[in-house]
1. Check the numbers for relative contact order in percent (Cα under 8 Å, 6 or more apart) across I, II and tell me which is largest.
2. Of structures I, II, which gives 2.0 when distance in nm of label points 7 Å out along Cα→Cβ at positions 233 and 361 is computed from the coordinates?
3. Work out the source of 0.90 here, i.e. which of I, II gives that when FRET efficiency 1/(1 + (r/R0)^6) of positions 105 and 185 (r between Cβ atoms, R0 = 41 Å, to 0.05) is computed.
4. Comparing Rg/Rh (Cα atoms, Kirkwood Rh), for residues 217-320 alone across I, II, which structure shows the greatest value?
5. For mean count of other Cβ atoms within 10 Å over residues 129-136, find whichever of I, II sits highest and give me its label.
6. One of I, II was used to compute mean count of other Cβ atoms within 10 Å over residues 97-104, and the result was 19.0. Which label is that?
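None of the figures in this text is laboratory data; all of them are computed from the coordinates on show. No experiment lies behind these values; they were computed from the predicted model shown. Cβ atoms are built from the backbone, for glycine too; each structure is taken alone.
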Structure I
Amino acid sequence: MADEPLYSFPPPPAPDSSEWPGTPIGLTNTITRTKGRTAVHNKTVDHAPGLLEKLLKRAQDHLTTNSPHLFDFWKDNWFSADDWSRAFRPPPAEPRIRVFALLGVANEQEAAYYSHATNTIIFFNTSYYGQLKSWVLGAVGRILASEFGIHSIHGACVEKAGKGVLYIAPTGTGKSTSSYGLMTYPKTRFHSDDWVYVRYTYQTRDGKRVFLLSAHGSEGSQAHGYQVYRWVEGHHTDKQARLMGMTLDNRPLALSLADLDLTQPIEAYAYTSEKLFYLRTNLVENYPLAAFEIASSKEENVPDVSDRFLEQKREVVQNVVLDIAEAGIQGAFSSLPGHGSHAPVFRNLSTSELRRAMARLIAFDNARSMLDMSQVLPAERCYTNPMEPVKLAAVMLLKRNKHDPTVLAELPIEAFMERLLVGETPDGKRETAYNAYRAVDDLAERALIDSLEKQAAPSRPLYHLFGAASRPASLDEEFELFRVMHQAARCYDLNTTLEGDPAVRSKREAVERTMALIARTLDEEPRGISLSLDDYRSYVEPYLLGAVR
């Protein structure tokens with residue numbers, strides 16, 4: 001038994017299969033041969049003359065994607081052109097980005113390619129949805145930044161009492177857990193789980209909030225998209241400058257610089273990107289009630305588990321099963337808001353079968369579900385309109401570092417930008433902006449940042465060196481927008497490792513305390529706060545005791 005694997009996946013029906021059915025759970029359970037980023041991934045296609053043409057020629061036999069799984073998840077994940085036409089406004093007549101996702105392409109590796117010059121993405125022989133989704137969002141982000149000044153962020157967002165908190169972090173540090181966990185507090189609404197669009201706005205003298213698309217100075221200077229914010233700072237005396245902007249509900253607006261009230265702060269507004277959420281199924285470990293909807297949704301890469309895994313995770317799985325039972329699994333389905341129509345998925349399972357089902361959901365870190373959050377939570381507690389914004393009050397850079405006793409600290413601009421530039425992950429890798437899927441030349445960006453790190457010193461901080469360096473346009477876009485973010489919201493460092501507190505008895509208790517920490521910080525937006533494992537308890541105890549809920 002010691003050699004028995006903890007979990008496994010059914011083998012492919014043929015050696016060249018890219019996707020196939022897994023052991024049933026939920027509506028569907030698709031197993032993909034590649035379960036993460038492809039080994040071959042090239043975002044610098046434009047640097048190799050003729051490569052794009054060669055790739056497109058290889059794809060010419062396929063007019064549309066021939067992956068049922070990618071097509072199915074894509075259709076569920078996003079608002080369609082018809083959705084936009086019916087509810088919001090007609091989409092552009094022509095797509096801005098072309099995406100080819102093709103299986104069975106002979107003599108091609110599992111690979112992903114991107115051309116920024118032509119806004120083209122090509123995937124060969126891989127069915128893993130997560131990479132396709134993220135690369136397309138990354139490509140969209142470059143257009144939104146350069147043309148609209150909109151910041152595309154790999155992050156999650158929740159509203160509490162009208163205030164939004166945005167979590168930015170590498171994978172596996174608690175974005176989904178923190179989003180879903182804050183929903184245990186009243187006056188909260190679920191906003192986003194994985195990708196957020198942020199618009200930075202100025203106030204006009206008649207009280208409107210606008211974000212700017214372009215600026216034209218009376219002396220002939222001009223700026224577009226992300227360049228506008230710094231342009232306004234440098235030309236604030238040019239009252240005749242002409243601006244093009246948009247209101248928060250997307251109405252175009254022509255105005256002059258004199259129409260802006262620059263004494264008022266810039267504010268940040270977050271917009272959701274997804275129709276259904278592509279979430280990790282291991283969410284049920286900390287929030288078991290999510291299992292009701294996950295078990296009624298479409299799944300990707302949920303494995304089979306061994307008896308060894310069941311024994312190793314016996315206590316965790318038992319706690320999940322007990323919470324489900326307490327919620328009404330023994331018959332009180334109608335008493336569960338948001339769960340009444342889905343709870344019967346467990347009705348005919350024995351206790352041992354239910355344990356195994358829950359174990360399968362937590363076994364593989366990258367198992368996913370296409371989840372309708374308005375079925376997990378009451379619909380009125382979810383953002384379902386992609387044009388409804390939430391004002392951001394706080395931004396939290398999450399990390400998981402058991403060697404760092406700091407639990408919560410406000411970040412000055414230098415520390416905030418350095419964290420994002422370096423982008424160190426729990427496993428020691430580097431993800432600039434905590435986003436491995438940005439549509440950029442990763443090697444060129446990393447080479448510059450690594451070089452600046454070697455030059456940095458207390459008297460020469462990394463961010464100051466970055467400001468003086470010649471840098472790729474992609475870094476200009478990203479970090480100019482982060483600079484504006486720091487002006488628009490309080491920015492904090494949050495360490496999600498309260499299991500290091502000797503008084504904390506379980507992972508779930510650690511999560512509960514972290515949620516109390518976030519809730520109070522969002523309520524009060526404290527300046528200069530710095531808490532450690534030694535003194536954070538007095539800050540969270542009122543929430544844990546229910547005194548201010």
Structure II
Amino acid sequence: MNKTIKSILIITITILSKNGHCQSTEIPQQRTLIWNTESTLANKVYQSFASKKINFDKLSERGNTPRILLAKLLLKQDIEAVNNAIQQMKVRGVTGSHWALNPKGDYDFTLMPLTTILFLFDNQPDLLYPKTKEHLINTLLTEEGGKYRRATPRTLGLVADTENHILMTEGSRYLKNRWQMLHGDLSPTYDNVANGMENKILAYLNHMKTNGLYEYNSIPYIGYTIAALLNLEAFASEKVSTEARNVLDYMNWTYAMGAYKLKHYPPMRRRYEKAKIQELTTDYQSVFVKAWLSYAPIEPFNTDISNAEVHALVGSCMPYRPADKVVEVIFNKGSGYFIKLGHGKKSCPEIFTAGKHFLLSAGGANQGKHSLVIARPTMLFLNDKADKLPETFHLTGRGNDFMKWNNTGVYKNFACASGKVFVPEGFKPVIKRNSWAVYEGNNNVKIAVYAAEDIGLMLVFEDTKAEELLANLEKFNPNDEQLKTQFQFPDGQIINYDVNTPQNKWVIQSVDGKSVDRDFHKWELINYESRIFK
């Protein structure tokens with residue numbers, strides 16, 4: 001069993017809360033699952049990449065050439081051609097973000113998978129020839145030594161580069177140093193402790209673990225962040241490997257909280273053009289999770305990876321596997337929970353409420369054009385085969401401009417927004433009266449929808465009868481005018497809200513007359529109101 005499959009109960013992450021005190025957040029790490037050594041999905045992905053021809057005329061261009069070479073090595077195919085290709089590759093540019101003053105940037109997208117190849121096949125000279133390794137080390141792996149860089153190139157150190165670039169570049173620098181040391185070069189240049197790289201990498205990983213990600217849920221960048229972390233988790237020193245695993249475990253735990261049977265559609269950061277994506281099961285973190293789960297001793301699941309095979313390839317061939325509880329919670333929400341995930345200043349939170357057979361996922365709110373936050377519809381995931389937005393119950397803000405929405409109006413079993421409630425085609429109300437309608441999903445889940453001008457409510461109930469539910473909803477909420485700002489559950493709980501709240505505050509105002517903390521810029525990294533640990 002590899003080093004990541006250890007039996008560790010939890011990691012306790014220390015978080016500086018809004019009032020300056022530290023609190024502990026539990027991230028599961030127990031690993032008792034016996035993972036399979038073969039995966040039908042992984043083999044399919046390997047074969048897909050390995051079947052592609054090596055374009056010797058474009059070896060040094062940015063693209064999937066390193067992944068094609070990796071797949072061929074994994075399947076032990078075309079070994080001579082693979083080694084010839086690597087030996088002919090040239091450095092096509094420099095690392096760091098590509099922009100006007102750094103037009104040859106983005107070489108780290110090549111640097112990272114070449115680092116993976118070096119370490120995975122280091123001790124297999126029949127696959128990775130000594131001459132090939134020499135070319136990798138002396139020519140292609142350009143970053144080395146202790147010149148750790150967090151700033152975007154050619155910004156005079158004033159603009160921080162993005163997480164994916166920092167991790168790909170500095171992770172590859174650190175690992176090249178480590179390789180040199182492990183192979184006998186003891187010069188201070190390659191000593192990660194002496195040159196400061198060990199502490200700098202540890203500090204950056206700790207920052208991610210305790211403050212969360214800037215590029216959270218990002219398409220496409222989260223995929224490259226995860227791939228770079230997988231390199232460190234697999235090949236770094238024990239300290240760095242452990243800290244990289246801790247970050248991955250945090251990311252996968254929060255993913256599990258916000259996903260239901262691999263459906264995942266939270267707010268995300270960067271690339272506004274990605275706001276039009278409607279697929280629910282193929283965001284890049286989901287693809288990594290599917291690659292890992294394809295080795296798990298669990299029931300069959302949706303293995304669609306669409307156009308993200310590149311990430312499934314990397315996820316499949318690396319040793320990291322998620323903790324037991326992550327695997328469980330993706331598919332089984334137990335008795336349910338309510339959780340808020342803070343992402344700091346100039347960002348918006350993720351908010352989820354789950355029951356036995358559903359998950360409500362808040363859509364978030366943009367924080368100004370330069371925040372790069374994409375607000376999405378508030379989604380209801382059910383135990384069904386829906387895999388695209390139109391196939392779900394969901395809420396939007398007013399109008400079609402997501403930049404103006406505040407879709408943070410989610411509380412336990414409850415969602416509200418200033419826009420429409422969308423009902424998927426084929427669903428007919430079990431009962432409908434005035435502005436209320438009650439629908440039924442699988443597993444006896446009832447969805448109560450209230451639709452009026454400039455406000456939509458969506459509530460989820462389990463194990464109740466539609467007629468009785470509607471009667472109670474009307475009994476405890478007889479006033480349409482009052483429903484614009486207040487809802488009372490049949491059990492007596494009262495929620496107050498303002499669907500016209502400015503985009504920098506939580507839509508929910510109070511619960512049972514008690515004010516809630518609406519300043520989500522100061523929310524903790526992870527805040528449970530219902531515990532999922534047992």
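1. I
2. Here the read-out was taken from II.
3. Only structure II yields this read-out.
4. That would be structure I.
5. For this comparison of mean count of other Cβ atoms within 10 Å over residues 129-136, the top structure is I.
6. Computing mean count of other Cβ atoms within 10 Å over residues 97-104 on every structure in I, II gives 19.0 only for I.
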